[in-house]
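Once you scroll down, you'll see the structures, which are given as structure tokens.
All of the numbers you see were taken from the coordinates with simple rules; none came from a lab. Everything numeric here is computed off the predicted structure, so don't read it as measured data. Cβ atoms are built from the backbone, for glycine too; each structure is taken alone.
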Structure P
Amino acid sequence: MTEILQLIIYGIVLGSIISLGAIGVSLIFGILRFAHFAHGDFMTLGAYFALVGVGVLNLPMLLVFPFALAAAGLVAVGIDRSIYRFMRESSPIIMLISSVGTALMLRSLIQIVWGPDNQIYAAGITMPYTFLGLRIKPEQLIIVIGAVLLVVLLHLFLHQTRMGKAMRAMSDNMNLARVSGINTERVIFWTWVVAAFLAAAAGIFLGIDTRLNPIMGWRLLLPVFAAAILGGIGSFYGAILGGLSIGIVQELSTMFVSPAYKPAVAFAIMVLMLVIRPRGIMGGKE
């Protein structure tokens, strides 16, 4: 029983990271109507932006964190203005292929600038907290708390601010939102900013929990999409539920199969959900 509870704790940590990425994917799909395959590389980019502040400038992560998110947001807006903006009227397949090309460019750029080797934010081993035989590292506790705070802030943004309400309206019906006088270009701008913020935060948390490498976000992209589809793509709360579910199931699966097959577990859940209930648990967009 203790082993199962321990794996559930690890699953919640992993699920918190996946949830942040899945929320960004759902926001982009809900408003721009295409699957953004470069989202995983936005996660990687945010992690490496934080590495510059922590590893090169020797600044504390708490100070570096918001600047890394802001830098990722600037890159996302720049990519939208230089690439995606000219293809918005194209079919979703064209947008998807463009996002794959963008992912390859970002990944190559990261390898050129920071190299292909694994890197870490801080050296040394921290002792885990122990309670009733269960262990959790301080870094993992920070990840869960940080993810919860970001989700709460996003909830307040979407429900209490004018821009957040405009984003929700545009997600429901873009044409109606445009006719109603909503500045769609401004909404798209903030969609990329918010999605990039969440992706960068997920990448930083993943780097804190494990280590940094240029394909870390790409490896997590399948569980992120699986979480978004499981919860109901386009659904904010569904992405959270899907992310936690995928994280916990992946960790529990290590009791029966090799940890190397965890992505396959996420893929199987994604395919099963697409066959049984394409709209996901929370009834997102098909």
Structure Q
Amino acid sequence: MDGKNLVINLNKPKGLTSQQAVTKVKKLFAARKAGHAGTLDPIATGILLVCTNEATKITRFLADTDKEYLAMMKLGERTDTLDSEGKIIYKAPHFSVDKNLIETVLERFRGNIEQIPPMYSAIKVSGKPLYMLARKGIEVERQLRSVNIYKLDIAGFAPPFLEIRVLCSKGTYIRTLCDDIGTALGIGAHVVELKRTKIGDFMLKDSANFDEVPNKEKSVCSIDASLSHLKDIILSSSDFIRMANGAMITSENLPELPADLYLRLKNPDGKLFAIGKPTGSGIKIERLLHIL
């Protein structure tokens, strides 16, 4: 494995921003550059995929995969940040809920749903992150986002705390989901603990704390291994030379491929050199990786 171009499955501790965690990993590996595939709030723990050097080119292909979370919410209170770090903006005077009612409400949030991203988020409007505007007391209109909630189950219930397990598509805001569930219950809710337990094929049990990397073998992956969810294609010598020089290749000798499918493109020796995408009757390079 190339020691310079890696994907690290980090178990991010509570209290650090994602960027602070990336900076620490960058120093640990003496990397030239580093980035992450999917932000975790400071309050959140669990999987943060940190990519070093050439692996920074594949962050979006990792971030686009499905994710799983364990979220603990406190019922009966809403906050301006939708989590325990914000100010309480609503408190239910009296409430009583049971598992049957919760289960009925959760059913509404399974499948394809729409969310309004929270103001305290990294989404940019006119080049500025929403959270910067929120800190100034400015609220702007946000577009609805369609997301998919594949699984949504009760993991624990000890009033006023409700723990849920969520398997969801990219772009899902768990804080928003919990706030919406609280609203649907008629009592409000906010997140008090959040743990990301899965990103694509990356599992929390294989992640490493700062003092464990790079010694925990399963926590460190090559670029190729981390993209195992993408189909790979080994090119002929002539096609490899053409693509390495920036040209497209025709897909007439390749299996029929969906236009929205990304591919791991490999040289005749089976070594990864690029991420490709079918387009029309050919394949073009989406990301060229300097790792051969």
Of the structures labelled P, Q, which one yields 1.02 when Rg/Rh (Cα atoms, Kirkwood Rh), for residues 138-257 alone is computed from its coordinates? P
Work out relative contact order in percent (Cα under 8 Å, 6 or more apart) for each of structures P, Q, then name the structure with the largest result. P
Among P, Q, considering only mean count of other Cβ atoms within 10 Å over residues 42-49, which has the greatest calculated value? P
Using Rg/Rh (Cα atoms, Kirkwood Rh), for residues 74-177 alone as the calculated read-out, with 0.99 as its value, let me know the right label among P, Q. Q
Identify the structure, out of P, Q, from whose coordinates helix-only ellipticity at 222 nm (-39500 (n - 2.57) for each DSSP H run of 4 or more, over all residues; to 500) was calculated to give -5000. Q
I have 1.9 for distance in nm of label points 7 Å out along Cα→Cβ at positions 58 and 218, calculated from one of the structures P, Q. Which structure is it? Q
Here percent of Cα pairs over 24 Å apart has been calculated and equals 49, so which of P, Q was it run on? P
